[in-house]
Structure I
Amino acid sequence: MRDVVIIGSGCAGLTAAIYAARANLKPLVIDGIEIGGQLSLTSLVENFPGFPEGVQGPELIQRMRDQAERFGAEYQAGHVTAADLSKSPFTLTLDGQTLETRTLIIASGASARWLGLPSEKALIGKGVSSCATCDGFFFRGKKVLVVGGGDTAMEDGIFLTRFATNVEIVHRRDQFRASKIMLDRARANEKITFTMDSVVDDILDPSKGEVVSAKVRNVKTNEVTEREVSAVFVAIGHTPNTGPFQGQLDMDADGYLKTEQGARTKVPGVYACGDVQDRVFRQAITASGSGCMAAIEAERFLESSDE
């Protein structure tokens, strides 16, 4: 029997682990599908407070892991495949093993949707990104490409014009899914160009360890042209990792967990933090803040249960 189990080892989960461990709750952290979360795929992080020179994403994650472990947090590899939140203690199924816990903090994050190209995978963190606000600064004075047709793609494109000389938005259809107001803003920006009915077939050059160009194919004519760009931002959405909680916790239409008063779910003793419930900000610092809230809520819940 555990007092606190934390699902996820990104900024939200690890901050929750630090706070819970310092409260002498000996939390168990389930690493999840992506150990370290989205930050483990990021190179230089310059907007996390306390690192004036910046810090590598994996290094920041490791420091947080070490900090939580110092206070008594434990880690277990694997990911949760099923959960029963209908009664206390809550039951989790982890790769065939069953765990019981009095409180549960869900920090399982949201996985970025990628194009599925081998070259894309090889260049993540080296010019390929799913977070314009995280990485746009590194491409000041460069040409960049954004893939997507929704509001996120428009928002990313507009944001990137602060740094890039030209932003090309590539969309596979002949019409955008973005709202009219976002589309109008993007169209009004002279730095943004649009390429419709097209997909990115390849990103060069993994052998150089950086993005130097992208091959764009028109889906109607199959004509392939090459763009000299320094970065490719994939803005086709995220998928929240909430599968085990379907039908047990309130979610929005896209599967993000709904919380109130900070990190509380509708089930007392179950809390959610980070990208699994935040579809707006999705920053390391906001994830950490919500992880802090979740841990404090869990501590208070356990105290009240023991009275």
Structure II
Amino acid sequence: MATVLTGTAEAGEPRAPLVRTAHSPAAVDDGGYWVVSSRDLEGELHRGQRHSYQVFNCDAHGRRQASNMETLVQSLTPGVPVCFVMHGSFVDWETVLQDARGTNSWLRAPLPDRPLHVVFFTWPSDNTPKLIFPIDVAILGRRSARHSLYVAELISLIPNDHPICLVGHSHGARMVVSTLHVLGGGKVDDVAFGGGPFHQHRIRAVLAAGAFDHDWLNPGERYEQAVQRPELILNLRNRRDIALRFYPLHRPLTAAAAGYAGFSAGDRQQIGPQSQKLVDLDITPFIRLGHIWPHYYAEPRLAQTIAPHVFFLGDVQ
């Protein structure tokens, strides 16, 4: 029997939802952002209660103060999109803080006068047994998928009037599709997400250097439910990504990475009509041999390209 991550306060007791109170003033977008961490939560998925995340509120200059999820939710301006950003593997805490500040500025730059809530989600991506590099990569890949259950819980705390954009890099892109999978009713490590008071948001996703098999969204594969909930999954494909070129070596019988090969015609045929949500965008001329996230947020043209999806401008074409 699968475990269900329900988000209840105690077994059998409904959890009190995090909602904006009626008297809460509309927040002013000051260009700041949030950092939410699950780095200390490894192994707590089966406890059947809302998890205690480390939460930091950061101003536009990166100055931060400790906070909590209640304050984060109360700060949200009704109707404004919330963009969750998920980093890849081998990212330490100091790099998280640096990347969060750079990513926040990069995402906002194309539309500086348009409000956006940015949440940088960080997970224990730099804590491995330090065995053999391919083994560590495989361990972290599985861990990124497992922590997608925390992301699903965080999304369930956000009121439905906020469109949600999920942006993931490398194993963070795997976390994105795993999150979409559990939101669509799928399981990760035999754990299902039981939902919450808010789980009907408009959702879009942007995958950068996606470090997962390109066929894992197909029927019967690992994340087959990932295409059910989102309006769009934009896959930023780099045909020269030096790290993803060697991705198949980390495990026998591994298919090429989605961030390298894109979604194939065969994938689309198996997925059927829902495959129209999958959009491959070749960004090779922008990133070339690069793989690490700073290569992406240093490129303003990429921010302009994904801005319509991050800010939910117009309908999906």
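Details
- If you line up I, II by distance in nm of label points 7 Å out along Cα→Cβ at positions 110 and 190, the top spot, with the largest value, goes to II.
- Which entry (I, II) yields the derived value 2.2 for distance in nm of label points 7 Å out along Cα→Cβ at positions 126 and 254: II
- Which entry (I, II) yields the derived value 46, 31, 28 for Cα extents along the principal axes in Å, for residues 54-181 alone: II
- Structure with the greatest value (metric Kirkwood radius over Cα pairs in Å, set I, II): I
- Value 2.8, calculated as distance in nm of label points 7 Å out along Cα→Cβ at positions 70 and 86, assigned to which of I, II: II
- Ranking I, II by relative contact order in percent (Cα under 8 Å, 6 or more apart), the structure that comes out highest: I
Read the figures in this text as sums done on the coordinates, not as results from a lab. Because the structure is predicted, anything quoted here is derived from the model rather than measured. Cβ atoms are built from the backbone, for glycine too; each structure is taken alone.
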